[in-house]
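Read through the structures below before going on.
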Structure P
Amino acid sequence: MLHQAIVIGIDVSKAGYDVHVLPSQAAFRAAAGAAQIAALVRRLAALGPSAIALEASGGYERPLARALHAAGLVVYILPPARVRAFARATGQAAKTDRIDAAMIARFLALAGEKLEPYAPDPDRDRLSALIAHRRRLLAEQSGLESQLDTVTEPLVRRMIQARLRSIAAGILLIGKTIRARIAASPHLQARFVRLTAVKGVGPVLAASLIADMPELGRISAKAAAALLGVAPHARQSGASNRPGRCQGGRKSLRDTLYMATLSAVTARDPNLQPFYKRLREKGKPFKTALVAAMRKLITILNAIARTDPAFQPEQTTVA
């Protein structure tokens with residue numbers, strides 16, 4: 001707990017930043033923009049904070065996070081869902097930018113020692129942006145293909161088909177760029193080679209884990225499973241002891257892990273298929289057994305990353 005230290009919470013929006021300082025309760029707002037960010041960093045550094053937390057906001061938080069990190073400050077980027085859950089747990093029903101900044105600061109003061117500090121990696125950030133756009137294209141492709149089943153108007157069908165061709169070309173280009181980006185970065189390439197050496201881990205899952213799960217190998221197996229939303233959370237109260245339920249986590253990564261695990265089980269992967277089969281033979285439903293296999297796979301990968309030099313933090317510079 002960081003109760004006695006100066007901690008700062010920042011709510012991020014496209015227009016600017018709402019700042020809340022503990023324990024002084026000072027609050028102010030700063031505009032976005034390169035000059036304004038530089039001034040804000042100087043102002044915050046002068047306070048001598050032990051840590052600063054920003055709420056993830058679709059990428060708008062990254063310029064400030066990078067600037068704070070470059071100034072030698074300890075920075076955390078928090079998932080909005082965790083901050084909102086904390087606010088509800090403390091009885092804070094109202095939601096404004098100023099209130100959110102205060103909630104971020106309070107959450108940091110309570111949970112800071114359990115959080116993973118932000119460490120910029122330009123190569124990984126670029127890879128993450130490519131993978132995120134690939135997911136958007138795949139989602140659009142799936143939606144348009146479904147529409148073709150019912151659309152009969154010739155002009156609309158031609159427009160949909162043209163867009164699908166464009167999307168397919170875009171997916172192909174992004175795939176080539178992802179491979180080139182990984183190959184051009186020694187530390188990303190080393191991680192990619194190590195992950196794809198594991199049975200059941202293909203190029204898409206390996207690249208997604210590298211880009212969007214930097215904690216891999218630096219957290220416990222349970223924490224890794226929880227990050228992906230495949231860890232069953234206990235639901236016991238008094239005499240009631242219901243089965244655990246998986247919830248939360250990084251959905252995009254979980255979806256990728258799901259498809260990879262399903263493919264591995266179908267292809268009779270020696271690591272996962274016997275485990276999955278035993279659960280099914282014990283009467284476990286398909287989904288329960290598959291989620292357990294997903295949890296086993298991420299546990300294996302986390303254990304590998306924990307000891308492999310390729311997954312040690314590395315300082316990178318912008319090309």
Structure Q
Amino acid sequence: MTLRTGRRNLLTDVDGLLVGHATDVSAETGATVILCKEHYCAGVDVRGGGPGTREIDVLSPENLVGRAHGFAFAGGSVFGLAAADGVLEFLAEQGVGYRHRPEGLAVPIVPAAVIYDLANGGDKNWRTPPYRDLGFEAAKAGAADFALGRVGAGRGGQAGLLWGGVGSASIDLGAGIVVAALAVNNAIGSTMMPDGKTPWAQPYEIGDEFGGVEPGARTPLNDPLPPDSKLGAGLRPGANTTIGIVAVNADLSTAECKRMAMMAHDGLARAVRPAHSPFDGDTIFAVATATISIGDGPMRAVALARIGSAAADCFARAVARGVYAARLAS
């Protein structure tokens with residue numbers, strides 16, 4: 001069966017989600033924010049050896065909340081986690097969040113993850129890091145259509161020795177179910193085959209969404225560390241990362257979102273070689289907007305497996321689309 005992308009081929013093909021960017025060109029950094037129409041069930045899976053994250057435990061299935069009002073991604077390493085403060089400020093002003101009493105302050109849940117772009121150029125000699133303001137501006141910019149490439153959280157990202165950037169992709173599974181992904185790539189690993197032009201994610205491409213390049217002559221792939229990765233002397237854990245989110249409009253629970261995020265990491269490993277290294281902080285969130293029921297009983301697990309597999313494919317495509325868009329803009 002031949003499947004097609006969603007209408008935009010973006011994360012926002014899953015209704016109920018908006019995406020906004022804010023980019024600081026002088027500092028070569030930025031923030032990307034995902035806003036949720038409702039407090040949707042969400043999960044997360046962290047596989048990199050040096051992650052930079054916030055509000056991770058709140059999404060654990062055994063804990064109380066397991067839902068999110070939005071997500072924040074940013075450059076800046078630990079400084080970039082402040083982007084979530086800007087999103088909190090924006091959402092609280094809109095009255096979005098949990099309230100312990102009707103007249104109380106709205107308390108939004110905004111998990112976050114960051115990439116390390118502090119050594120990728122730009123003026124970062126700041127006294128006050130810009131990320132809180134970038135998070136607020138990215139939230140204000142939330143829309144169904146958004147740019148790919150060297151924008152937002154992906155402005156200073158590098159994929160191996162190439163520019164990384166923000167990528168996104170979606171797929172329509174039929175019966176009303178849409179799966180989508182957004183990736184911010186600053187991976188230590190390579191996103192390209194040895195020919196330097198064909199993405200590792202090429203087998204999953206739909207149409208010519210990342211250039212339609214076909215691999216040339218077969219080249220041995222037995223070197224575990226491709227020469228165009230960033231591996232070399234002086235690298236430290238946490239200095240590289242691919243972060244992102246996968247989404248579906250099915251009625252998944254928090255635990256099922258966690259499984260979806262776990263499966264989506266397979267897509268990261270298909271698009272980046274190597275992935276999940278000690279030098280990366282690879283983190284993938286998952287969110288379910290619950291407008292489509294996948295039923296109960298034994299077939300529910302089958303539906304979840306299909307959704308998770310589609311999420312992995314979408315994430316691989318999102319990585320490749322981000323690198324492709326960044327190269328076009330360079």
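Every number here is computed from the coordinates shown, using simple stated rules; none is lab data. Small disclaimer: the values here were computed from a predicted structure and weren't measured. Cβ atoms are built from the backbone, for glycine too; each structure is taken alone.
Of note:
- Computed 14 for relative contact order in percent (Cα under 8 Å, 6 or more apart) - originating structure among P, Q: P
- Taking mean projected area of the Cα convex hull in nm² as the criterion, the largest value within structures P, Q is that of P.
- Identity of the structure behind 16.5 (criterion: mean count of other Cβ atoms within 10 Å over residues 130-137, calculated), options P, Q: P
- Origin of the derived value 2.9 (distance in nm of label points 7 Å out along Cα→Cβ at positions 138 and 266; candidates P, Q): Q
- Of the structures P, Q, the one that -7500 was derived from, the read-out being helix-only ellipticity at 222 nm (-39500 (n - 2.57) for each DSSP H run of 4 or more, over all residues; to 500): Q
- Largest in distance in nm of label points 7 Å out along Cα→Cβ at positions 26 and 298 among the labelled structures P, Q is structure Q.
- Label whose coordinates, when FRET efficiency 1/(1 + (r/R0)^6) of positions 170 and 186 (r between Cβ atoms, R0 = 25 Å, to 0.05) is calculated, return 0.65 (choices P, Q): Q
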